[in-house]
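The structures come next, written out as structure tokens.
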Structure I
């Protein structure tokens, strides 16, 4: 160890941001273990590295006592006072015991400590960098597959895309660039573990913020997202400026903005609808592309009864009830959809039966009605 070593430590401090004293203290602690291991000593020792010259010295530390019971850790008062008459009981006497060939062991140990500390510092920097980006999008390349997990190369770190966060049916080819959403960053002994997602509604929200300047500037606001990843999504948007059409802004000229997002999500269909503070209007918009004739909302139970033209019933319900289900997730209301003819039949039956025209029967009966609630299966929505 010499002045060149101290110079190298100072360079590491400048380039890696690890304080010189922190490194030297770590090396001193490691050298104590190295001394005991290599020289079979159980002495209480202290190692000191000169901060200017890099010279290393090992000192045994013995406590001054009246009666010595362990000569490895204790020294008699009489013997201590031969060294210095000012010593008293419980003082600590330090004696240099630096071995002749300790320099080689010290250099090897110092290298190991420095490498370890640099690795720990870099892991800490990566953890801080990515933990501050939780809820944001990162772009990376598909690196490899481990079991069913897809490992994403993010440059200085690696993201883990678990099966639950993969879009159903999506293929991940090695070297392919993909965007993902940072769910969580965990600190582990092997470094930061970055969990990413391709199914989270937040991915769609961030993509819209990147592609639509009006959202980035705060003119258009995303009020809610309901997503069934890989299949279909509904996004509710609102404009703070009456002169700006929120749906048109998100779709873009000739649909170019929304198409960019659709391409990134491998063809996932998107319905961008206008949000309204009037729940009847919002429910009608949420069932897009179906046309709605009437909406009756019942605050008790948050149920919206929707009437659509006969030819629009299957469109309003959607394949396997998906359109109605996503609309319910987006609005937070249970939606009961019926056609005009079903409403007319119910009204006629009520009239001839002498009962109340209102239909309080349960949905999903044999008359073909469809009801969907916000808690039905599928990915939930995310507030804007």
Structure II
């Protein structure tokens, strides 16, 4: 772990960024948090889906890590463990984070704008990103966090009480609490609640297709556009994430993509052009792309925030490559967060932070020229 040395300017940037997020995480929640002994409280509540016996142990087939575990061993994501010769998820009904957020925070700009999402997360992640902003929960196990007691039925009940249009599985990595997500999302669908997956997209095709059967929207982090950078930055691979994007699109789940522009890591404009060209060539011209500003966090504290001019250049490249809905975020006062009609170029959705100031879309069409605007608007 690197020493935490910030100069005053970096601290100010970080405080502004985190304060903006925190402002939308203070809604009251009825979840009761308590320190618990995981074994005594029955942490082995659900046998893990997509497991397979091998000569070397039990393989978890949820994600490309495909951990092979023996009795008592813990997966790389920190929440799957072999117990009595079966693979169990340790993350079921025990979220460590529960909040009500504006849906724009995910970020989702073309999905039920102005609505609220009941947002939950358990500990654990199948990547080890150097820049992770939620590393205190993503890089640990559910038996080491302060958790709420919220089984799937209770999540749906609390979502309805909070007048939220959706449940968002977010903050850490929903792929690693897959069983909890799937069972909750199934119940939510029956109750008329939408389901949002905020994910790194690091999942195998078979479990992803099953998840898509209960998902309504997703925002996927496309963290870099070279295999070597992906490995060094996240510990994972690029290709499975590209495959994930294609499957979400094929399965009809509303999709938006986030790319965090990190100085010296992912700010190479040639790589950004390659990424945008790949998206355009593979049918994602109408998929919103969020280019997000980096702030120094976790193991990349020594880096500066992304210069605004770099974000603006990336924005221009994305537009040149044919992407119709491009946004820059996490740069208060310098964001390009409004939606423009690709046909008449009029501004049709005005955003102030996570708030919708005006919405000139009716029935999914631009009020000025009648052009269809891609998204889920009501």
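Any read-out appearing in this document is the output of simple, stated calculations on the displayed coordinates, not a laboratory observation. Since we're looking at a predicted model, the values are computed, not measured. Cβ atoms are built from the backbone, for glycine too; each structure is taken alone.
For distance in nm of label points 7 Å out along Cα→Cβ at positions 248 and 328, which structure out of I, II has the highest calculated value? Kindly include the intermediate steps, with their values, before the conclusion.
Numbers: I: 3.5; II: 2.3.
Evaluating distance in nm of label points 7 Å out along Cα→Cβ at positions 248 and 328 on every structure, the highest lands on I.
A follow-up question, please. Out of I, II, which structure matches -11000 when helix-only ellipticity at 222 nm (-39500 (n - 2.57) for each DSSP H run of 4 or more, over all residues; to 500) is calculated?
Values: I: -11000; II: -7500.
Corresponding structure: I.
Once relative contact order in percent (Cα under 8 Å, 6 or more apart) is calculated for all of I, II, which comes out largest? Each step should come with its number before you reach the end.
Numbers: I: 10; II: 14.
Top value of relative contact order in percent (Cα under 8 Å, 6 or more apart) goes to structure II.
From which structure (I, II) was semi-axes √(5λ) of the Cα gyration tensor in Å calculated, if the value obtained is 73, 24, 18?
Numbers: I: 73, 24, 18; II: 32, 24, 21.
Answer by label: I.
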